[in-house]
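Q: Next up: the structures, one after another.
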Structure P
């Protein structure tokens, strides 16, 4: 069956996925980005310090990439992660400033983030709103709430444990990178090797067949919306730790960076096709591109234009891939 083939596309070892034929073009694109910016920056692009900067930036965006990858495979999208991240960063900073221990504060904020995901799912599943419209609304709501709960001012934090979570290292590896790598491996295994992962592909590939197979698509999507928002909250917490403060204006465009990375990585906007390993390569392409522009001192407004063009390119590639699949 066609659905089985699509589900099989999401399974297999990391190595097999990365070297598979549909990843060769991605690897070539990543190599091109590295080569071009290495040349343009006189080798500074591949310096140890810059590689670490790219990895840290990738870790924060990568949290949302995991959730968006699952969502896009089911044929849905979430535009609220940037606002959820900003709201979460401010909320955790307020809690810590008012004497909450770090671990309970993180748990509370991640749960609040997951509740946002539940609200998104409720709007989509019960009110039958398009995912784009529903999450666009919550994006606006929680960006506004991020400003409201802190009166539009940054909330500074002095907790050493919190700051270490954002900027510390373990065995020389940045802690945000460790958190992302562990999360990525766990959720790639879930997507590749569990019944839940197979259901994700079936719902995205053929919702009718999934329903006949006894899969509750609404319940599954609710879990994924909650997972995506939970990851956004965790990313916002890490970002606040790196900045030593919760700031309501941070993480703007985070969701678009995540979607761009996922689509660049071969996940179909129409659903049913894609892998987390491909999304990871797409993430590195996008973050390498953004970092290269910053190293070349390209004005910020031109960087914004470039990111928009990269998103258009990703969507164009998705269109071309879909046409090939239908032939």
Structure Q
């Protein structure tokens, strides 16, 4: 039986990946709400998915009993509200990160999930859309580097100042740099270390690019049971890099290390998803670009069977909470 989903948030280009991922997993897009803060995103969606029906009212999509899933990449501060509306109408939800931009939103999301028993899933794209991360996680679980004792996650981004919509510059709209970006690295720290009680040790933010009120640098120190983590995110990727950012993850184990260069190997091998493994057997490079992604098929399975194979619901809320805590407690660097 075909599963149908609706797109009700078209403000970030990540909506292309979310939609394509679900279609590749065998689901069908039943329609989309064209409201947007950035017409370029809407135009890009229409070009990529020309056969998908445009529907003028988002509630028409949410109240259609044949559509069971809402996919949301709206302005970040609106994502929780849309997700709550959808779950209250019996839909499961997949949102782009961040899942929430305030503690108040997070509390209502948790209460809504508990009351409706719907799935609220955040697509942490730096894990779920990078084949190298899937391979690395499998290696770690197979014991390739022993017990993980630290992760270092770097999330640099290109600013692309000229094409950013108005909400991009407002912290109340995106939640802050640690909420907006660092949720990726928090997610990976928890998954790779297996921490059940992770906590924020320290966080800081800074504004160095001369844009008033806009933080373009952030860092977090994390701690789990027997493991630590460091996160750095920023908007300083130089224009000369042939990718939007040199995203990296280093995983330190008791018997080796894994380093991921997810989007580019600077002045090295071409392509994406480079994995470097060093352990007692030696050092080697693994090209992970052909690895199949599992998140979207697992999400479809979970919707159908009421399971949590893609990601535990508690994990989603833990990542959201830690990102909000890091932002709220951040020390400002002069």
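What follows is calculated from the coordinates using simple rules that are stated; it is not laboratory data. Just so it is clear, the structure is predicted and the values come from calculations on it, not from any experiment. Cβ atoms are built from the backbone, for glycine too; each structure is taken alone.
Q: Thinking only about volume of the Cα convex hull per residue in Å³, for residues 100-251 alone, which of P, Q has the largest value?
A: Q
Q: helix-only ellipticity at 222 nm (-39500 (n - 2.57) for each DSSP H run of 4 or more, over all residues; to 500) computed as -10000: which structure among P, Q? Don't skip to the end; give the middle numbers.
A: On the way: P: -25500; Q: -10000.
Only one of P, Q returns -10000 for helix-only ellipticity at 222 nm (-39500 (n - 2.57) for each DSSP H run of 4 or more, over all residues; to 500), namely Q.
Q: Right, something else. Work out relative contact order in percent (Cα under 8 Å, 6 or more apart) for each of structures P, Q, then name the structure with the largest result.
A: P
Q: For which of the structures P, Q does the calculation of mean count of other Cβ atoms within 10 Å over residues 52-59 return 14.4?
A: On the way: P: 19.0; Q: 14.4.
Working through the options, I get structure Q.
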